[in-house]
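Got some structures for you, see below.
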Structure 1
Amino acid sequence: MLQASIAIAVLSFLLGSIPTGYLLIRIFRHEDIRAIGSGNIGATNVLRSGGKGLGLATFLIDMLKGCSAVWLGVFLGTLLAPTILLPREAQAIAALAAVLGHMFTPWLRFKGGKGVATGFGVFLAASPWAALAAIAVFFAVVFLTRYVSLASILGSIAFPIFACFLIPGSKPPLFLAAEFIVASLIVLKHYQNIGRLLKGTESRFGRKKTA
């Protein structure tokens, strides 16, 4: 089980660590996204930099990183420890590792994104209905407040709550713990946004301000 868990964690971390936003802006606009806007490599900053298509591509690819990591985790768990490592446990290890890889990518000196798109990807693969309910919360908050950061925070908090009710079958402690840890990491990554929200200085979606 230990070897399988390590293999899942390492490969999922490396998959999650691909700095999508940085690469897309570097390839197509020959710029460093870290020097633009908030300096974040995520989809929101790419979008606010003026790259609408690149922003959407960043979100989709980052989301697919998360989905792929969870699917890969289940595959490796079934292959390497079919009678020991439960599929939900493999999902948990892969999900957490992929989000950590995105947030602390070694390719950019361990400074990555906030994990929203990759987090949504791992949530979607692990529990589609809970993920869709959480993304509904995200869009509702954006519509009502135009704060993407607040929507990301509340959507992340909502997912593990929805998961407790919408995931059928057994839910191992490791799986439940990973859900809450991933959600907590995303919230913590928004600490600067939280400060600006409390001060009333956070920028709203559609305005070209530092996120």
Structure 2
Amino acid sequence: MTHWRGQSRAGLAETIETYDRVADAYRKRHEDRDPVADQVDRFREAVDGPVILDVGCGPGWESATFAERGYDVLGVDVTPGLLEIAVEEAPEADFVRMDMRSFGVADGAVDGIWACASFLHVPRSDAPDTLAEFRRVLRDGGVLWLSVKGGSGTRPGDTYEDDERQFTLYRAGELRELVSEAGLAVEAVSGGDWVQVFGTTP
């Protein structure tokens, strides 16, 4: 189920169309996962349960890692071309086309949410409700790992020809406050080019 709250259907379609068009190039450009390997390990150590939701899973790299280590993984994304790659990349995981702003997932059904470089495509006006949705599907004691580009305001994509993606940028303090207001305890925040938040549900 896909919802289009807070952003025009056409605007979201342009972002999806860009990712669809460059799916193979995106896979090759970002296939080295060493930059997030330590965060993956830290996340896995914190998650106390088998169910992981990989939000904005893209080509499914982390979905594959989690599934290979015995987790029950559901990868969600809104880009068909990336989901096709993810199915190949992580055959032991499950995938579905779904907008993170409204999951088709039961309350408290998830032990951990991994959201790597995906929340930054949510318009800032939708950020509080989206984080509340993360909190809804996380069980008590669940874990959230979230990474976004650091900065302020928004910016368009500039990596690919005719790149029509839109990015929402965050300062560490702003993201900490949003995650906290959604009902999660913020355990750690790091700033810089990428802002990363570890949160847990009470």
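Each value in this text was obtained by applying a stated rule to the coordinates, not by laboratory testing. Please read all numbers here as calculations on a predicted model, not as lab measurements. Cβ atoms are built from the backbone, for glycine too; each structure is taken alone.
Figure out for me which of the structures 1, 2 the number 17 belongs to, where percent of Cα pairs over 31 Å apart was derived from the coordinates. The correct label is 1. With mean projected area of the Cα convex hull in nm², for residues 88-183 alone computed over the structures 1, 2, the top value is the one for 2, the highest of the group. Can you say which of 1, 2 returns 1.00 when FRET efficiency 1/(1 + (r/R0)^6) of positions 72 and 160 (r between Cβ atoms, R0 = 41 Å, to 0.05) is computed? Label of the source structure: 1. Out of 1, 2, which one gives 23.6 for mean count of other Cβ atoms within 10 Å over residues 16-23 as computed from the coordinates? Among 1, 2, the structure yielding 23.6 for mean count of other Cβ atoms within 10 Å over residues 16-23 is 1. From which structure (1, 2) was FRET efficiency 1/(1 + (r/R0)^6) of positions 96 and 120 (r between Cβ atoms, R0 = 25 Å, to 0.05) calculated, if the value obtained is 0.75? Label of the originating structure: 2. Out of 1, 2, choose the structure whose coordinates give helix-only ellipticity at 222 nm (-39500 (n - 2.57) for each DSSP H run of 4 or more, over all residues; to 500) equal to -23500 when calculated. Derived from the structure labelled 1. A value of 1.9 for distance in nm of label points 7 Å out along Cα→Cβ at positions 56 and 192, calculated from one of 1, 2, originates in structure 2.
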